[in-house]
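Next come the structures, one after another.
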Structure I
Amino acid sequence: MMKLENTLMMIPGPVPIAPRVQRAMGRPMFGHRGEEFGAIYDECREILAELFRTKNEVFVISGSGTASMEAAIGNVIGKDDTIITIENGKFGERFCDIGERYGNTVKLQYDWGTPIDLEAVEAALENGAKALAMVHNETSAAIKNPVEEVAELAHKHGALFIMDAITTVGGDTVEVDKWGVDIAFMGSQKCIAAPPGLSAITLSDAAWDAIVDKPPYYLDLKAYRKSGSNSPSQTPYTPGVSLISAMCEALRIVKEEGMEQRKHRHARGAAAVRAAAGALGIELFPKIDKYHSYSNTVTAMNIPEGITDKELRGEMLDMGIQISGGQSHLKGKIFRIGSMGNFTATDMVTTISTLELVLAKHGLVDRIGTGVEAASRELDKI
């Protein structure tokens, strides 16, 4: 088996990074307490605030999205507090796991990739909770959840609303202030197409007022706020300087493309994969309703009968295309194709055509080209 150096990653993060982002990461090292770092850090925060659509401050944490997820919970939930967590995928499950480390957790659990019950959410809130947490775009199942409706319910009952926006910031509509999100966070290796290892978080005034007396040490958000107000601005602890340089360059690319165009491109990429799946007789995995929709940054599909996960993904990888499988109990049952970051229409067509070649090898399609034709009709709209 030959390992191709130029493998095209079409997974839901990490995603390929632009050469200029790689160059930014490789620049000579510089100090993190000086003007040069402060300027880069401030630029990152400014563009991220635009992507979050918030007037609140944004802070970059040297840690993956899970670090910001833990910061979101650990800073506002103490041992006597209750947090409601909603799970219909792997990352909703992670909210549950983290919530149990800090306080009392009420779990609302649903089969992965299925809609949540808004009436059950309200019933749980009626019993009292300091916060409610959910994932905006659940990449493990490729379903987008109704954050606007849930945020409204949370505020109706006096709870903070915490939103995982790891795979929507920079690739889909996120409206932190308009939706009334109290804490939101994102990850660097997803839609903005920066290297892994960073995340960013933003808090409302209500969330700042709710900070517990003893938050986590490294993830103490008041420490980030204090350091961020210095001149030049800083982080409280040594940051990933090279990663933040790369993030800044990636965010410049996002801004140059324009957020509306970027959202449109992501949506069309996902629509292309769904169209190809329909043309090839592949069943989409998530079940949606009027409150839920298919993800714009990843598509999850059931593995067709007649081919295994190892064969499908392994043979595509041998041909230079990397896609994702299922997580946890979905391993071997679904496969996922990302439409995330700086992908092009050519990348999408290449991925679909490679999928067709593998399916044809196993006698699962009658004619090569059907999926590409269906996908191309969506990609023509980019």
Structure II
Amino acid sequence: MYFDVVVAGGSVAGLLAAREISAKGHSVLVVEEDYEIGTPEHCGGLVSIAGLEELEVIPFRKTFDHMIESAEISAPNKNKFLINSKNQKVVEISRRELDKQIAFQAQKNGTVIRVRTSFQEITNTGVRTNEGKIDCKIFVDARGVSSLIHKDRTGIISSAQYEIYADWIHKGQVKVMFDQKKYPGFFAWVIPSSEGKGKVGIAGKGINVAETLDSILEEKGNYSTIRKIFAPIWIKGPIKNFVEGKTVIIGDAAGQAKPTTAGGIFTSGMGGVYAGQAIAKFLKTNNKSDLEDYQKRWTDRFGKEFEKQIFARKILEKLDNNTINKLFETISPEIIKDISEKDDFDFHTGSIIKLLGLKGSIKTAKVLIGGEFKKLLS
């Protein structure tokens, strides 16, 4: 059996790459090890309307859940502030349906998709799956964080996300909770799907995520759990090489999820788009530079932002709860208003810089420089 390209992984990045390659008339096979495209749903499902438009995905009614109107950010001492996110035009979508929608786009272009088919190894002429050998010119690794586990475990932390029913979940309002003792190096979140239904999750270094999330939910009040997902997330930024011989690495497998939040619908999705376009061109010209143009385009677009996010993450990981509480006391209504009106969901280090006081708030900067920020600089 022969295909020009075999893609391992039927999520956003892999399916978008397949869509772009097959649009140029090349044969593509997508193999997905799970029993259904879009399952299991690891993602929180937040993405900007602008991001979806650039990915050339107009959400079906089943895909689109609702717009996010605000984000409530809480400190360990329960001090909190509210960001109005209407200007950022962020939508909560069903990842199960989004993935299926992109799969339909790819299939219409000629892509063949097979579920319950797992990639096993690269061969001299292509790849081997649990269903046998397949010859191909290019192999695309879109298998997610699982591809990175054997390369560098230092960039991986555990996460848990439950889909629940609870009367304390309100449509349109995301919640983010910081506490370095409960979820060190990361945070907890609540992402509504509708009134009374949503996803509650946590991630952190060196913790039992199931026990921690269960204890958070018990504190919140009555709830019913309808789905539990446990998955590693990658927070270390892009890997060194996106192209290794005839293997092209995209999405979470390439470290294209945001180092700050591990969200990656847009950034990983654009990795799939750029890779697909580069592969299609390479199959026509056989010029290796055309293939390598994929990494250049992605890095030109997101490289600087990811460098800033990695730096911001290093700062945040050094902060203790006392410092975080002090930071919250220095966040003024003017800073919140500025973030609400001007900042970008997809390129959000501007917001982080403002909240950390590294720009425009001398008082906050002094808190950091007087505390853990000094340790980072040294």
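Could you tell me which structure in I, II was used to calculate FRET efficiency 1/(1 + (r/R0)^6) of positions 20 and 124 (r between Cβ atoms, R0 = 35 Å, to 0.05) as 0.85?
So the calculation was done on II.
Which structure, out of I, II, was distance in nm of label points 7 Å out along Cα→Cβ at positions 156 and 236 calculated from, if the result is 3.6?
I
Starting from the value 1.9: which structure in I, II was distance in nm of label points 7 Å out along Cα→Cβ at positions 36 and 268 calculated from? Let's see the in-between values first.
Numbers: I: 4.0; II: 1.9.
Of the structures listed, the value fits II.
Using relative contact order in percent (Cα under 8 Å, 6 or more apart), single out the structure from I, II with the greatest value. Provide the component values of the computation, followed by the final result.
Numbers: I: 23; II: 20.
Looking at the calculated values, the largest one is I.
Out of I, II, which structure matches 1.00 when FRET efficiency 1/(1 + (r/R0)^6) of positions 260 and 308 (r between Cβ atoms, R0 = 41 Å, to 0.05) is calculated?
Details: I: 0.50; II: 1.00.
Computed on structure II.
None of the figures in this text is laboratory data; all of them are computed from the coordinates on show. Because the structure is predicted, anything quoted here is derived from the model rather than measured. Cβ atoms are built from the backbone, for glycine too; each structure is taken alone.
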